[in-house]
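Participant: The next part holds the structures, each set out as structure tokens.
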Structure I
Amino acid sequence: MNEPTGEGSARRFPPNNPSPSLATQASGIARLSLRDKLAQLMIVRLGSDMPPKRTAEEDQERVAALLQQCPVGGLVVFNGTSAETPATLARLQRLSRTPLLVGADLERGAGQQLRPWPLVPHAMAFDALGAGAADAVFEFARLAAEAARWAGIHVTFGPVADVNSNPRNPIIATRAFSTDPGRAAELAAAFVRGCRAAGMLATAKHFPGHGDTSEDSHDAVPCVTASVDDLSARELAPFRAAIAAGAPLVMTAHVRYPALDPTGAPATFSPRIVAKLLREDLGFQGVAITDSLLMDGARMGFAGEGEMAVAALGAGVDVLLDLAEPLATLDALEAAVEAGRLPLARVDEAHQRFTALRAAAFAPSEAAAGFDAEENRRRTESLALDVARRATVVVKQRPGVLPLCPQRSLCAVLVDPFERPRNMPPSPLGDLLRTRFAKVEHFAVPADPPDALLESIGRAALGAEQLLVAFVVKPAAWYRFGLPAGLCRWMQSLAAAQPMVAACLGAPQGLQPLDAAAVQICTYSDVPASQAALVERLLAS
């Protein structure tokens, strides 16, 4: 997919996916050795936002070399671009002995991994829409799926089917659709249907529910202590709905559930949760895939990645996602089968499910015919702004503060503790404010700001006629959720000295420490559309 120029008539692009005939594919699969079958159950990353950071394009030679040694089943794309990554994926498909199933995290749209495609607000923003939320989720998923499919991506690792039932949850939060099980179920099912409408394979995650945790499975093994009845009524409701809507994949959580498995095994490694609960009780017949196996929640308790992979497949999982050492892990899996510790029948079962999923991924899609990149981008931007506007809410306000006056001076502060990927443009908030206010002094505050910066902001705030402090509170892998206590105290001191508009670009609980603010606004997300909606709301009468 080439970048649309925005000039002239709409441009149309041919599909990026190779389309091997099913007969050819089946013939190749029938000849696979045990080692190659095991390799097919492995998905490795292409690109990374983790150290060492690299774009999909910078990582392609490493992956190309791996494909010559190990016929992995697929790739998970990170840190790509809409201009280059489609060609990168097409090249790797040509180099692979078997078709590669390509997946990606697209919770906020194709632009999450294919920059600069537009980003859509976090899932919880849709819940704030009230009536019409399911229709908006369907359209979002369909648009994201269309763009991703034309880039060569077949699987989206979404929807997040977790119920955000614990307000202290550091990794789900606004990634979940709702705190209400029925609402989360409705919107998760709408997401699946939207993906299906565009030929995308959806993944309900993180089974059997990561919403009631106070720890992040990226760096711990969380534990959900709810009873079986509570888990069934609350956490499982969105998974039942997603499965009923046709989700062909379910992703397991690296989380313990003592009520479901008294041995304490995390779901990814628990036969009682994968084979019994997911397969037998819920009747799921599709592919069970692990969450990333780079996460500490998976790696804790195992001597190495190979042992971890054997345990996951033995528990009933079919596909191993995001392996760091695929060759060594392949050796360990092969040895486990030969020693009888991993039944060959279990490998064959997993492989059959994977090949059926891949056949579905490469089947011709009528919905994908005639993809119009410019139209998709335009409609995604429009949807993102509409959702952001409807989701932005004034939680509290003191009379006489809003609307802000464009002719009066404004001190604007953006507190963003997140390091932005290399190819992501800077936050647009400052530029948006400068186009609407006559005099703006804008400051960007990182997670650990120098004292001199905070002192300078304090002086500017006292000298300005209006004060806005916007801050990002969102869940992200390997990041602390919420703002550091020192920054919260500093913002409280600003609110005590002058009427402050406090705007949380993310989870609403981020506003709790700032009860002294004259106005509190929540946008549920920090994507550019949400920042634009915030500026509009500041000026709305």
Structure II
Amino acid sequence: MSNILGISAFYHDSAACLVVDGEIVAAAQEERFTRVKHDHNFPLHAARYCLKEAGITADQLDYVGFYDKPLLKFDRLLETYLDYAPSGFSSFLKAMPLWMKEKLWMPDLIRTELAKANGIDGERRAKKAGKKFAWKLLFGDHHESHAASAFYPSPFEEAAILTIDGVGEWATSSIGIGRGNEITLLKELRFPDSLGLLYSAFTYYTGFKVNSGEYKVMGLAPYGEPKYVSLIKDNLAEVREDGSIRMNHEYFSYSQGLRMTNGSFDRLFKGRPRKPESKVTQREMDLARSVQAITEEVMLKMVGHVHKETSMKRLCMAGGVALNCVANGRIMREGPFEDIWIQPAAGDAGGALGIALAIWHRYLGNRRVSPEKTGTWRSRHDRSDNGLPPYEDGMKGAYLGPQDSIEEIEQFLKTRNLPYTKYSREQLPEVVAELLADGKIIGLHQGRMEFGPRALGARSIIGDPRSPAMQSIMNLKIKHRESFRPFAPSVLREQVAEWFDLDQDSPYMMLVADVAEGHRRKM
């Protein structure tokens, strides 16, 4: 038996994933335990959960993998600061203590933290215990970890691969090919040119938090007009036919400072960044729509280029930008690929899963048996009634996190003196349907928690989409968030094409489609 623990940490969305003999046994983000949104710290609680789920301890691991290469990232930081010196010297001084104290000593840090996950208390004792671990520690390239997370759990025997994010070590996007258990990356776009960082710059400028609020920009975009598209193309980013971009760094300061944009950016758009506590205006809506339009255009060009370079029929995607489900929907409808599969934990959290699978398949050379090869998967274009789901894959529905037993839930309710009624599994659907039809809002807590940012029915809040007031009630009174934030619909598989301009499964909330003309007044 081979136990492999993958780890992503120290940037955003820290996570751990345990792979046993090639099977994903457990995966979770640290934020789900600490309740710190996008928690970047070492995923101590997530790692502890993964070990517990498999019934093993940290000293029973065979390999531990880290999702990127800290020394290469440090090399980028040093080279970038030297290129822009003396500008950015203050942010350089702020960054260095963390690197000198922790990040440059990553092997020792990982061993110490996993000793804590093993139950060792105290920093000194944990450090001593960590040195005794016999497992091998491996570091993977950031975009290779993304690529592995995209291809290995996919249903495809072979596929093109596209990864897009802010930045890894140096790469900001990459294209490649996956065949069997092998992945070959062919090309990459390098820092400081980055579609992800362009989107984050507008996230910052519209008053939202970078590496956290990008999905808010995507949700805000439909309320605006793309009036700044030409301004962006003429001044900020040259968009090429292959989907690569060249950014004009006179308008950005992320290479040498803590801000994403600078005074030149402010003057171009005739105003300073929105303060987070201030009202969202039409200007922010138009900015959001404009950068979203650019993103969709660039991603479609990238996908076209990947298809031309690889001649593959199928595409796998990962990286934080692959969470842009609006762009993904256009790729599915307008792109050249017959089928696409997107890693549900496409951001940095998924890197933990990617490095663990990469160790099993690439480093150890173990054979990969895809659902396509075993005949347990069919293309979305296959209309035969063979009972097979279109998207059988290795992610187990992304339900890879912890679960609570009925006894644990009852005990929790009793200790807090909360009234409850116990229903059987057979009764529950009818009870929930009646409550929804009566205008009630339901909190679903069932089975294993989802891995990744999407609520897929295990930990979800659901309501009746026919109610005109439901969106504002759920946003403002239940979730305490902005009124413009969207919700994902859930529909019976056989009725997808009836309700939406879409005729395939989207089990991971990674594709957006228009509501069918005849049903728009019903929601």
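Values quoted throughout were computed directly from the atomic coordinates according to the rules given, and no laboratory measurement underlies them. What you see is a predicted model, and the numbers here were worked out from it, not measured in a lab. Cβ atoms are built from the backbone, for glycine too; each structure is taken alone.
Participant: Using distance in nm of label points 7 Å out along Cα→Cβ at positions 161 and 489 for the comparison, can you identify which of I, II gives the largest number? Write out the running numbers ahead of the final one.
Facilitator: Working: I: 4.5; II: 3.5.
When distance in nm of label points 7 Å out along Cα→Cβ at positions 161 and 489 is computed for each of I, II, structure I gives the biggest number.
Participant: Could you tell me which structure in I, II was used to calculate distance in nm of label points 7 Å out along Cα→Cβ at positions 249 and 457 as 3.9?
Facilitator: On the way: I: 3.9; II: 4.7.
That value comes from structure I.
Participant: Here semi-axes √(5λ) of the Cα gyration tensor in Å was calculated and came to 32, 32, 26; which of the structures I, II was it taken from?
Facilitator: On the way: I: 41, 26, 21; II: 32, 32, 26.
Clearly, the read-out refers to II.
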